[in-house]
Structure I
Amino acid sequence: MQVSVENTSALERRMTIGVPAERIETEVNKRLQQTARRAKVPGFRPGKVPMSVIRQRYEDSARQEALGDLIQATFYEAVVEQKLNPAGAPAVEPKTFEKGKDLEYVATFEVFPEFAVAGFEDIAVERLSAEVADADLDNMLEILRKQNIRFEAVERAAENEDQLNIDFVGKIDGEVFAGGSAQGTQLVLGSGRMIPGFEDGLVGAKAGEERVLSLTFPADYQNLDLAGKVAEFTVTVNSVSAPALPELNETFFAQFGIKETGLEGFRTEVRKNMDRELRQAIKSKIKNQVMDGLLATNPIEVPKALLSNEVDRLRVQAVQQFGGNIKPDQLPAELFEEQAKRRVVLGLIVAEVVKSNDLKPDEARVRELIQEMASAYQEPEQVVAWYYKNDQQLNEVRSVVLEEQVVDTVLQKAKVTDKAVSYEEAVKPAEAAQAD
């Protein structure tokens, strides 16, 4: 077998492979002999059909099959011989494909980039530290109460934060328009659910009252047919209900699966969850800084095949997340290219850090992470046992731990500064923190 390789770009390779005719004929004859043992031809007993008849009837299909298998096999042999690492399937173009002659074909493909990860010393990381203060815990309890707020009917004028049950009919130029009417709708005043002016126009209304609101749809309204138009809404208030925060009692605690522990027990459980959230938030922010630093200090070219595959994966995830009748390939690739490139490049860099530092998942850390995740459940022992019986889930945890070990490896050389912050600042998403 003859092989020559041409570098057509930084990552693309054009490999010409020649396969001797003798090898082709050997493979063709093997298939014809296999066919002869099972072929059913009128006038002959099975296994007794003359090879000349077999060849006449089946040689073309046997040759096509043999050539396909030989291209696959010789391509693999060639990349091993040339010590190449393909990043995707090759595009194959036959040059000679005639019976009795050597097979020659060209395989064009991309290879994985070869690089050494560097620049750990140039990566700056701000490592936050925080703790859950009593005030943070009190604030969280109030948030939980507000999330479980009840509304109780009142006989007074509506105020902001009250919940109204309303019927309404919307008209434009005296004509009812699609989507502008509803009955028995629950609306919390001040929620911003309706167009500007609608909720404000109901402040002060009482049950049984009818109000007519003349409002203008925003110029950037999502329904372009309504954008910028003036509409008149006739609204009937059926009832007014005021918000009532639930008491911190056993009934409230039971909603969270916590029974017979009293207020102090509930506070203890909530604090545990806040501590867990805090650790995860700090760990996530450190990891993101490290990954951003690795990207900045290690620019590498991405194989198009890997980028395309990642875009396809993100398309599928988007369809699964948002549903609808759309097919993944109907989503524009441009929507996902930036995210796909980041994921592919980081995957290559992380893999190289793992390889160059001979990292393997620390099984003690794997168990510790599983136990921490399991602590959020009522029966943590069962959750731990489930992970260790499920190879796929266990391997996913091992991958997470391995990434954490990559982060630790970078932090040993990176420029790390420690900063004490409040709980609220520590758990705030990075985007929100930057906007403040």
Structure II
Amino acid sequence: MSSVTTEQETGPAPRRSLWRNTDFTKLWIGQTASLFAAQISTLAIPLTAVLALSATSQQVGLLTSVINLPYLLVSLFAGVLVDRIRRRSLMISADLGRAVVLAVVPILFWLHWLGIGWLYVLGFLAGCCTVLFDVAGQAYLPRLVDREDLSAGNSLLGSSQSAATIGGPALGGVLIQWLSAPVAVCAASVSYLVSALNIWLIRHRETTTEASGATGAGGTLRQVKDGLRVVFGNEQLRAMSLMACVFNLSFTAFEVAYLQYMPRTLGLSASSIGFVLAGLGPGFLVGALFAGKLPKRLGYGRALLLTGAVANLVMPVIAVVQGNGVVTVGILVLVNFLFASFGTANNITMLTIRQVITPDNLQGRVAATNRFVAMGVAPIGALIGGALGAALGLRSTVLVTTIGLCLALVPLALSSLARIKYELPAPITVEPADKPEPAAS
């Protein structure tokens, strides 16, 4: 169990800007390039299947599933690898891997060898590299900046994520329009090379760390179990994972119903739906910008409670709106903006606390376990959303699933996370799973 240190009632003194940390700046540029590349390829690969290969909707659906499959199959093992090997090197390797894999797409297309089977294989390999890069990136930041700067660092990286989410698909669309979908995939490959170059230029050098000293299949499985044991054996880490699990289960079920609810129940036009969803983009960016400042003003626990409460408790409003007029569209835009902005701030604050309380040699496995729990329930949530929509109707399903989002606040409110003030907790102490036997006398 982690113990929360005595918190101060006043915020800490202002710190120097992270922009003066040249290594962090290079990491930020690299991650930004990588995030934009991921957004471009997420759009360009399926459109390559549709436009260049005339793929069916079932094939496109399977392709999307295959690209996301590594989150379930690879995440836990990626965490072990991140804790064994230098994280900077892994990030560079993941970027180079994605660059090479995506460069194969236009080459096969120009040679007239590209088929849907190739896209399945290449999409899966790119997805594996993405999982490795994401886990290594979360584990690398605490080695690059002081623990007091983690909140600001995550906020700046969150701004890049928000900008990529907003601008990446638009940029991808323009590239596809100008260059064709396969060539747009090549542009994403170049962007990954830019990311790899900037991360390679980071001057800070890590020393090799060992998770448990165990290697081989048996050692790897034991280290995976260690990661699971640490996350579910620590009250604060367990609360974060449980919150993520309940949230993602409810949110994926909500998404299935929401995309049908707007046109079929409310009668919104395609342009109105696009306008409603556009409210998410500015929200992501605003949330990332104020995420680093809230804990300094309110304390970490109150910042978590406030942002989580606003983001989730506003969502049931969607289930009670009526009609397709300007007022309805305006309410939905406002709800999406509040959900995105406060939800982003909540995620960044939660990530900062998790990085601070996790020992360095477990950063990869803890991040991977959290990602595995959060993403692993998404397919189940989608099935639940479809089943509830058929059984209860779309409006009732939206209500039930948004109430589920609100229930994700319960693990947070009941945990010691809500009581953290201005001073971050100390790293947790992890007891070895198997204590060595005393030597025989």
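Rule-based calculations on the coordinates, nothing more; no lab input. Just so it is clear, the structure is predicted and the values come from calculations on it, not from any experiment. Cβ atoms are built from the backbone, for glycine too; each structure is taken alone.
Here are the numbers for this structure:
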read-out	value
Origin of the value 15.1, where mean count of other Cβ atoms within 10 Å over residues 30-37 was derived from one of I, II	I
Highest-scoring label, criterion being distance in nm of label points 7 Å out along Cα→Cβ at positions 270 and 334, among I, II	I
Comparison of I, II - label where distance in nm of label points 7 Å out along Cα→Cβ at positions 78 and 350 is highest	I
Structure from which -0.95 was derived, log10 I(q)/I(0) by the Debye sum over Cα atoms at q = 0.09 Å⁻¹, options I, II	I
Per mean count of other Cβ atoms within 10 Å over residues 70-77, the highest-valued of structures I, II	II
Of the structures I, II, the one that 45, 31, 14 was derived from, the read-out being semi-axes √(5λ) of the Cα gyration tensor in Å, for residues 230-317 alone	I
Computed 18 for relative contact order in percent (Cα under 8 Å, 6 or more apart) - originating structure among I, II	I
Source structure (of I, II) for FRET efficiency 1/(1 + (r/R0)^6) of positions 134 and 222 (r between Cβ atoms, R0 = 41 Å, to 0.05), computed value 0.95	II
Entry that produces -15500 once helix-only ellipticity at 222 nm (-39500 (n - 2.57) for each DSSP H run of 4 or more, over all residues; to 500) is calculated, selected from I, II	I
